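See the structures that follow.
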Structure I
Amino acid sequence: MKNSLEIVDAYGYQQCVSLGNGLVNLILEPNLGGRVLEYSRGGKNAFYIKHADNGKLRHDWPEPPGWTSPCGGRCDIGPELTTPFHPVLWLDSYKAEMVGKNGARLTSNDCNVTGIRLIRDFVLDENTGKVLFTQTMKNVSSEPTAFFHWSRTFAVGNGICFAPVNPASRYPKGYLVYGPGDVIDYMPDEEAAFSIRDGVLEIRSAPQRAKFALDQSEGWLAYLTRDNLLFVKKFPVYPNRVYGEIAANNVSIWYYNHEVCEIEPIGPVEHLNPGEEASYTEQWWLLDHPFPESGSADIGSIKKIVNSLI
């Protein structure tokens with residue numbers, strides 16, 4: 001396959017980094033939050049792009065009313081509700097550089113309110129649709145810090161999301177649902193939009209409440225688009241470490257209407273002394289897979305595919 005690594009203009013942004021191998025293409029955008037604008041196969045992008053925002057930059061912080069968060073393959077640090085507002089990491093520019101023949105790095109400016117610098121490394125496999133994504137948090141302050149990896153990837157909407165349920169979950173049904181308002185519902189009512197089948201939570205359409213949380217033991221998520229693409233994330237889970245979200249979950253899913261599905265692995269809390277750093281690596285795959293006419297997938301087939309990915 002033909003491998004490529006080049007600087008391109010994309011989606012209204014300049015100086016993006018494009019990684020390709022003839023099978024998949026990855027476009028990294030350093031101008032607004034250091035994110036991924038494209039993860040595509042056969043010319044079909046699995047990531048949600050709000051084209052009305054193409055080329056827009058945000059320097060009028062805090063966010064004005066009506067401004068939506070950046071789209072595409074975003075990443076962040078948590079906890080969600082107690083981390084100080086940190087636009088330097090979320091909305092500012094990143095330094096982009098090529099690393100080796102098939103890798104690239106995005107590095108944030110130092111964030112004074114968190115004391116953190118973020119380094120994001122992407123390595124595209126030469127022969128498959130696999131990407132290694134590593135986010136490193138470095139404490140650049142003079143005080144100890146305590147944050148964790150929080151991946152917030154927007155996939156295109158109206159697909160099917162798959163999340164294995166921990167058989168020893170602390171949640172009575174194996175998952176929680178957020179809402180209405182600030183409620184965290186540990187005994188949510190079942191509805192037609194989702195169900196657990198063969199040990200996997202399958203979200204087939206827009207649920208009444210968008211946000212789910214799981215305390216996984218297996219460490220994978222998958223999402224099947226209407227364009228017949230299967231996007232898979234595999235990631236480490238640590239049953240004996242502390243997770244810092246309110247529900248101590250290591251996975252969150254936000255399936256919003258039919259517009260977007262946010263796929264969110266969460267890492268454990270990293271206590272860093274000044275100068276220390278900690279990294280968390282996700283493995284991504286983008287595969288061809290038919291979308292079922294029935295709207296409900298063959299769970300056994302999805303699990304077999306995921307288990308075969310190394």
Structure II
Amino acid sequence: MDKADLKIVFFGTPDFAVASLQRLVEGGYNVAAVVTMPDKPAGRGRQLQESDVKRYAVEHGLPVLQPVSLKDEMFIEELRAIGAQLFIVIAFRMLPAAVWQMPPLGTFNLHASLLPRYRGAAPINWAVMNGDTETGVTTFFLKHEIDTGDVIQQRSCPIGRHDNVEAVHDRLMVMGADMVLETVDAIIAGTVKPIPQELMLTAGQQPTPAPKIFKDTCRIDWSLPAEVLYNHIRGLSPYPAAWTSLADEAGHELTTVKIYETGEPRPFNSSETPAPGTILADRKTMCVACCDGWLEVLQLQQSGKKRMETDAFLRGFTIDAGVHCR
């Protein structure tokens with residue numbers, strides 16, 4: 001089978017998926033349709049916003065399906081009528097069995113981790129938050145349980161000491177697009193030899209979860225070690241962003257701030273015993289105490305304001321004695 005004869009339906013929503021879709025289109029693969037999320041209201045005017053994948057698909061004349069429910073019978077019949085032999089899923093919702101079992105060559109997913117590590121919705125964030133020095137991309141065939149299917153291909157990528165989640169995301173996006181094409185070519189050639197994830201676990205090892213990130217996940221707990229919080233902040237920057245409250249001496253909240261970047265953890269000297277959340281600031285710099293050292297805040301965003309360097313923040317917000325993070 002030639003790549004132009006292989007009908008593909010592509011499922012995806014955010015920019016992470018666009019890179020792979022673009023490579024398929026520019027490579028001459030037959031993308032017969034694109035399935036993406038319905039347009040959603042966003043911004044102050046609550047105007048409907050198209051997904052990144054939809055914008056690319058419309059610009060390149062690809063048919064677009066936007067079902068509210070993936071179990072809707074009309075959608076499933078419309079999908080079946082396309083007659084695609086292969087489905088590709090990248091950063092999309094969980095598919096019902098009636099969908100992923102439909103194509104004769106199967107449905108494969110591109111996942112941004114080295115499965116079975118980091119199964120779940122936020123694999124890149126959790127890898128950085130946990131201080132990992134390596135992550136990667138995996139293609140695998142879908143099965144009932146999320147992110148558990150047999151692995152087709154896998155490739156690793158380093159995580160630098162100063163990388164935030166955006167930097168890792170962008171590298172994996174490009175690497176993943178390459179792997180999607182390689183996986184399609186291997187399926188066409190009939191050379192795929194999937195490996196069950198259970199065989200990839202060493203004795204006693206368990207798959208690593210990467211659950212969805214909520215607001216409470218992003219709150220900074222200053223009683224933790226500085227190294228843990230350094231990674232926590234990198235792993236949430238720039239989105240959704242780690243945050244903390246600034247409070248006065250009486251404990252009344254003054255404002256909240258998102259923290260996007262800090263300096264390297266600096267241990268306390270022998271004479272320092274500050275309480276976690278203590279702020280040490282002058283007109284240009286601001287350091288916050290963790291349980292075992294300081295983190296210098298380099299970039300932040302006060303609620304209702306723009307993201308800025310710390311010295312700009314301190315020109316408009318006075319850190320009086322007793323003001324602390326909590």
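Quick note: the coordinates plus some simple rules give every number you see, no bench work behind them. Given the structure is predicted, the values throughout are model-derived calculations rather than measurements. Cβ atoms are built from the backbone, for glycine too; each structure is taken alone.
Hey, helix-only ellipticity at 222 nm (-39500 (n - 2.57) for each DSSP H run of 4 or more, over all residues; to 500) derived from one of I, II reads -7500; which structure?
Details: I: -1000; II: -7500.
The correct label is II.
If we compute FRET efficiency 1/(1 + (r/R0)^6) of positions 34 and 170 (r between Cβ atoms, R0 = 35 Å, to 0.05) for structures I, II, which one ends up with the highest value?
Structure II gives the largest value of FRET efficiency 1/(1 + (r/R0)^6) of positions 34 and 170 (r between Cβ atoms, R0 = 35 Å, to 0.05) among I, II.
I, II: which one has distance in nm of label points 7 Å out along Cα→Cβ at positions 42 and 210, as calculated, at 2.1?
Values: I: 2.9; II: 2.1.
Value 2.1 for distance in nm of label points 7 Å out along Cα→Cβ at positions 42 and 210 corresponds to II out of I, II.
The value 17 for relative contact order in percent (Cα under 8 Å, 6 or more apart) was derived from one model only; which of I, II is it? Mind dumping the intermediate values first?
Values: I: 17; II: 13.
Value 17 for relative contact order in percent (Cα under 8 Å, 6 or more apart) corresponds to I out of I, II.
Work out which structure the value 44, 23, 16 belongs to, where semi-axes √(5λ) of the Cα gyration tensor in Å was derived from one of I, II.
Values: I: 28, 25, 19; II: 44, 23, 16.
Comparing all candidates, it corresponds to II.
I have 2.8 for distance in nm of label points 7 Å out along Cα→Cβ at positions 82 and 178, calculated from one of the structures I, II. Which structure is it? Show your work: numbers first, answer last.
Numbers: I: 1.6; II: 2.8.
It was calculated from structure II.
If mean projected area of the Cα convex hull in nm², for residues 74-113 alone computes to 3.0, which of I, II did it come from? Walk me through the numbers before you get to the answer.
Working: I: 3.4; II: 3.0.
Working through the options, I get structure II.
When distance in nm of label points 7 Å out along Cα→Cβ at positions 90 and 130 is calculated for each of the structures I, II, which structure yields the highest value? Numbers along the way, then the final one.
On the way: I: 3.4; II: 2.4.
Structure I gives the largest value of distance in nm of label points 7 Å out along Cα→Cβ at positions 90 and 130 among I, II.
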